[in-house]
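Q: There are structures below to look over.
Read-outs: derived from the displayed coordinates by stated rules, not from any lab. Since the structure is predicted, the reported quantities are computational estimates derived from the model, not experimental observations. Cβ atoms are built from the backbone, for glycine too; each structure is taken alone.
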Structure P
Amino acid sequence: MIVPSARLLWLSALLVIPLLTLAVYSSAAFAGIAAILLVIAIIAGLDFLRAREGLSGITVELPDVVRASKGNDFSLALKIRNEGMRCRRLAVGLPFGEALAATRPIMDLVLPLDSEFAEHEWKIKALKRGRAYFDFCFLETRSPFGLWDFRDRRAVDCEVRIYPNLMMERKALAALFLHHGEVGIHAQRQVGKGRDFEQLREYLPGDDYGDIFWKASAKRGFPMTKIFQLERTQEVYVVMDHSRLTAREIRVGIEEEDSRAGAGGGPAAGSEVIGGGSEEVTSQLERFLHAALVMGLVAEEQGDLFGLITFASQVDGFVRSRNGKAHYDVCRDMLYTLETEQVTPDFEELVIFIRRHLTRRALLVILTDLTDPLLAEGYLESMRLISRQHMVITVMLKPEGAEPLFTHGDVESVEDVYERLAGHFMWSELEQLDRELGQKGMHFSIPAHEGLSAELVTQYLNVKRRQLL
């Protein structure tokens, strides 16, 4: 598309229109004015015909895949080929959408005259977790006399993957990522003697009679004792619910999220700021994603195998437990596009899938929302089928206001009384669910949203320390 430039518009306003006005009122100057206007028209026409030549040799390349974290800036490498070097000035634009933003939405470039190739870095900010595509880019250049702007677009193929920002969780759990001892700065004491068989040796006074291997003792003619070692490699799965209840809003103080906002501070990018800027709104699913990825990092640090299961009305994501950086990248790639589905979770389908695919005993950390009593009852009935085979830890975020009736005394109106009663009944139901899950050998935890990652890591390390697997 060719459009008049600002130079042509100013030329028309300051020269062409006054000359036409003069020609109407002065017949004597008509011939000279007509000649001037003809020259201007010829120059503009020739410039119009040459305007297309500027972009004829322009090729734009972007990286195939770019990875970024929500709330952080990243650089997008822009490679331009100016075949024939006919173009000197070039403006480039990209359709950023809602997930990305740039301080310079249009980049004005001066291309070199001694080389066909040019590279530039575009500073972009990631606003929203998920995936963004660049299928094309916009180009604009001036005609040789600057009277016309020629605009065109070029096809590109670039995928931007925006992952959750784990900076706040990593800072809170920094000691767990230090390579001193087995866990954190100080090695944790292991309880028990282990479950993995290591070797046989002769019986020594003080050995447990239950560890005597009677068959080997009968063959050799003297008592033999079985020696066990601590289990070092265990399977850990985070089972994440992304059904309708995980869309529940969570209000987070801005000071809590300053580390996500970049060097300038303020609210985390891509979140809705409310309350005059004092807090922002995120979702329960976002907290689940952060906690799951942190668990993957900690499991890798402990030498365990980490896997993922995501489900809503059915199981829609499964990564079998492994370790290594490449495996963690696979888990992260599966989670960063996960969104809430407006369906009811099907725990029976989840149990069937687990029984079919997980034959070895594993630690299952299930992130879900059981504030609905009917869902809690169905969950309780379904989980009893796998609670003996696997170690099950159920974790849900504490609902706002779910606490004993007289926890706070600042009641100012009748509405406050009813809100406290509703919160007390919800707290009572969750306490009853905790007792029922405990009777079936399952653990239940209701941390606050800011302590979710720490609670998961604590539960996991406690299981390892006590060798409950």
Structure Q
Amino acid sequence: MTFFLVSLVSMLVVLGFLVLVHEFGHFAVAKACGVRVEVFSIGFGKRLFGFRLGDTDYRLSVLPLGGYVKMAGEFGGDGTVPLSGASVLGDGQSAENLNAKPRWQRILIACAGPAANFLLALVLMTLVYMGHNVVPDFLSQPAVIDYVLPGSPAATAGLKPGDRIVKFDGVENPTWQQTYIHAVLNLNRVAPMVVERNGVRTDIALPLHAPADPDNFTLQDVGFTAVEQHSPLKVAVVEPGMPGAKAGLSAGDEIVAIDGHPMHALASMILFLQQDDGRPVSMSILRNGQPMTLQITPEKMAGPDGSAYKIGFGTDAPPSHIERLSLPSAFVHSVHDNIKGSTLILEVLHRIVTNRMSVRTLSGPVGIARETGHIVALPGWAPLMSETATISLNLGILNLLPIPILDGGVILFLLIESVMRRDLNEKFKERVYQMAFVFLILMTVFALVNDLSKIPSIARLKL
């Protein structure tokens, strides 16, 4: 099966499953509140096939990118737009009508879909940590420093590449994991440490300044990185149109050094590139065992963590092993990951709205298809479960945005009506929903064009 078909099928399966979970959230709470559900559809548009059970028509529709629950008292067929007023209560079953229910129940019904996506992400990541928790080997190995950024707090304190940390905050011969934990415990303080260099031990006082968001603290913030592997970094993917691709960097290349500095971690390269305002660098690589040198000029680009100089490639993950966590530990890790993921999504949206990050960084259906196509090719279920959890989290958050037609827009209208103690004008709501529908169609078209422009063969056509 070609990559195109694998990507298409995997995307439809993943999105179909997530839509099923999302709509089941609406469905279950609506039923619990006594609302009659007329249609439960995976997909939009014309009905392909299905079955009727009780009052509900369970169907698969022709357009698979979405789905809806149609309740008594809603118009359209998207399952999100409630009518107001007495005109919807004349079917003889007003007690089962959505608009006959108290607004707090309707808010619960609207919240239930995103809540189901959040719950799914939490469950999936808990299962991943219980069954396939990938832990990089270097975290449990001696703490050897790979690179120190000139002028950084680490450099000023006296750290140098190749130093081995033999004592950190009272811990003898710490691993990198212990070093990181004790660094976090000493944020905004000076941490005492001892390093061994050429057989000689040296005392170091390392100031650990906390970033704006302490949850995002890394050792790079104070200017040094860990040796993550002893073999050269292997390029896994090169982004089209980026400096690396322009210079001839290819997937499979092994990076030996940059400007003569051996690099044993991708984080080291990223830190190195930030020091000279994008000057050209010389990258020593091995291609099929043959040494080569590439001249590359990094470009400054916006990202979720701010602007940074980049070359535009990813490397294979460092050597790792599998840890299986207990249920309580796996659940805690899952909660932490989902909170961090939610914060990142909101930060990305905020940066896009404030024009500090390009809207071209967003992905639509084609981007999701390409990603799932790559993911399903990886061994085991863990990568696909992790990716599904990430998409589910995104789906839940995006549906809570205060945009009419989306769940967040429905919730916003209901909250406004609760404060006003009366329904908003029906004609006004219809016009707002129509404008919102057009806006979402335009955003979908933009996302499709944006996704297509990222495909190398299409990008060369300069769409």
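Q: So FRET efficiency 1/(1 + (r/R0)^6) of positions 330 and 434 (r between Cβ atoms, R0 = 35 Å, to 0.05), computed for just one structure, reads 0.15; which one of P, Q is that?
A: On the way: P: 0.55; Q: 0.15.
It traces back to Q.
Q: Looking at structures P, Q, which one was helix-only ellipticity at 222 nm (-39500 (n - 2.57) for each DSSP H run of 4 or more, over all residues; to 500) calculated from, given that it came out as -9500?
A: P
Q: Say we calculate distance in nm of label points 7 Å out along Cα→Cβ at positions 10 and 298 for every structure; which of P, Q gives the highest result?
A: Between P, Q, the highest calculated value is found for P.
Q: Turning to a different aspect of this structure: Comparing relative contact order in percent (Cα under 8 Å, 6 or more apart) across P, Q, which is largest?
A: For this comparison of relative contact order in percent (Cα under 8 Å, 6 or more apart), the top structure is Q.
Q: Thinking only about distance in nm of label points 7 Å out along Cα→Cβ at positions 162 and 418, which of P, Q has the largest value?
A: On the way: P: 3.9; Q: 6.5.
Result for distance in nm of label points 7 Å out along Cα→Cβ at positions 162 and 418 over P, Q: largest is Q.
Q: Please state which of the structures P, Q yields 0.35 when FRET efficiency 1/(1 + (r/R0)^6) of positions 122 and 250 (r between Cβ atoms, R0 = 35 Å, to 0.05) is computed from it.
A: This figure was derived from Q.
Q: Next question. Looking at structures P, Q, which one was Cα Rg over 2.2 N^0.38 Å calculated from, given that it came out as 1.47?
A: Attributed to the structure labelled P.
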